[in-house]
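Listed next: structures, encoded as structure tokens.
Throughout, read-outs are computed from the coordinates displayed, never taken from laboratory work. The model shown is predicted, which means the values in this text are computed figures rather than measured ones. Cβ atoms are built from the backbone, for glycine too; each structure is taken alone.
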Structure P
Amino acid sequence: MPKDFISVADWSPEALNEILARAGELKALLKKGERPQTLQGRTLAMYFEHPSLRTHVTFESGMTQLGGHAIFLSPDRIGIGTRETAADVARNLSRWVDVIVARTASHSLVEDLARMASIPVINGLTDRLHPCQAMADMLTIGERSALARAVVAFIGDGNNVANSLALAAGSLGVELRLATPRDYRPQPEVWRRAEELARASGARLTWTEDPVEAVKGANFVYTDVWASMGQEKEAEERRRAFRDYQVNDALLAHAPDAWVMHDLPAHRGEEITSEVLDGPRSIVLDQAENRLHAQKAVLERVLLQG
């Protein structure tokens, strides 16, 4: 098994399904008031370059619920690239803590930390991938449909969330339809890897420029912000490019039985309307809750698999 959780594509479908099953168990136990202390005495270092609500709180809470402890590390305290190299930080943390979660602008930085650390490194988000979100998404979808029967339409930007969703869908046999403008498709190398995984699992991955085509017959409709962190200068250009990709009542009329997903935070009135986000078909808070359970299962896997 891999030491790290950098991409869902690094893990076998069997291992991913085991993590999802464990996440479901941990969720059920928590609802009964039971908190297995599987990580008692373990410490998580959380290095975050980006603001965070869900990733920060769910990792810290999850580590506490499993009996461990979490330490938050901000860039101004650590100074990777200014005070110290990534290699030196990774080697030092490896002597003090048991696992690292890194939320960084650069995917290569997470890869560097994982390569130099002797302890597991978990990708909490990069400009390329968001694997923990994809695991929470698969858990949320699996609560409502067998993954092999799920049809997910992702509408909007082919960003890090779309990249990891494609890899997870390809690995786990989910039908995924991406609708993005031509210039905003997922990264080609990520899409090629997702297609490789899909050939093995039987998943069906398609891309279109037409959001209506994508949502017809889908039972899940997913969207994300049009301008992610670090893309603020492109916001107006992106609003123009994505103006026909809003998830609203008119689009959902073509998918009358679909649940609505969003990884949050949302820009209400841009990629999704408030009526849809807060409506009866929205399962965005289930996704947010499932970050906790999925990440607890990932933490257990990387720390206890040996």
Structure Q
Amino acid sequence: MPLFDKISSFSRRLFRRLDKSISAWFFLDQWVILTAKASESDALAWSGFRPLIPPPDRYWSDPFVISRDGLHYVFIEEKIYQTKRGRIACLMLDADGRFLSNQPVLERPYHLSYPFLFEYERQLYMLPESAENRSLDVYRCVHFPTRWEFAQTLMKDIYLVDATLFPYNGKWWLFANVKEDQKRSSLDRLFLYYADTPLTSDWKPHPANPVVDDIRRARPAGAIFLRDGHLIRPSQDSLRRYGYALNFNRIIKLSPTEYEEVLESRLEPPAGTQVLATHTFNSDGQLIVLDAVIRRRKKPR
């Protein structure tokens, strides 16, 4: 990495730490979940979203949604501030997106987040981030939505975040950011792997890795989806702060020898509001879910 880039990266991290320390005295910056009916929010207008606010002792982020039998199930990272460790929980919403319940569904003695959901051979699986354990593990749903059992380790001895699977042209593709050593960030380098099945440890690295080397658009931010016949990969922009904004990148080339994408659109926090960041987008065609950092003034003790 060039010297200027190293200094610039260090300065950004230092600024973020100082800003976080100062604001923590006066404000609570809390990740929350936002929802909207898919038919009403195709343009992602902030005014169309309804907030789901967690208790003040925790945050909710990384939402993935499945709708069944008139209800919406939103799987999230739930981090209790006191434990300093994330777990996977499920928010159950009614047909109109109103909150019904919250229940933890997967906990480990290390941090879990980004509960990526996928189906394979009519079975539902979850691929949560477990970078703290230096592993990438798949869990099978044995009783929806609350019971999940370990199925397979896809990768081990690797610090890999926000793994996102996608089947395309007879292959399964795995997108994730990799922190190659302690001196590097997990925000700026996107790696791509491929295999014949999602339940394997035989993942071949793409020869163009890292396929994206840019803190503004590398890190995954939700499931890849089709829009107007194009593959769209959501990603995070963390240049200004961690998870500041969402990018929607159109994949142009995806093969064992080539990868190319272009930025198609963005979603930034609305100016002049309490929303400071947004870094995960998902939709199941019925409900759109986002997360966002909301800044609220702390009550005097």
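Looking across P, Q, the calculation of relative contact order in percent (Cα under 8 Å, 6 or more apart) that yields 20 traces back to P. Thinking of P, Q, which structure, once helix-only ellipticity at 222 nm (-39500 (n - 2.57) for each DSSP H run of 4 or more, over all residues; to 500) is computed, gives back -3000? This value belongs to structure Q. Look at distance in nm of label points 7 Å out along Cα→Cβ at positions 34 and 122 for each of P, Q: the largest one is in Q. Among candidates P, Q, the computation of distance in nm of label points 7 Å out along Cα→Cβ at positions 146 and 258 that gave 2.3 used structure P.
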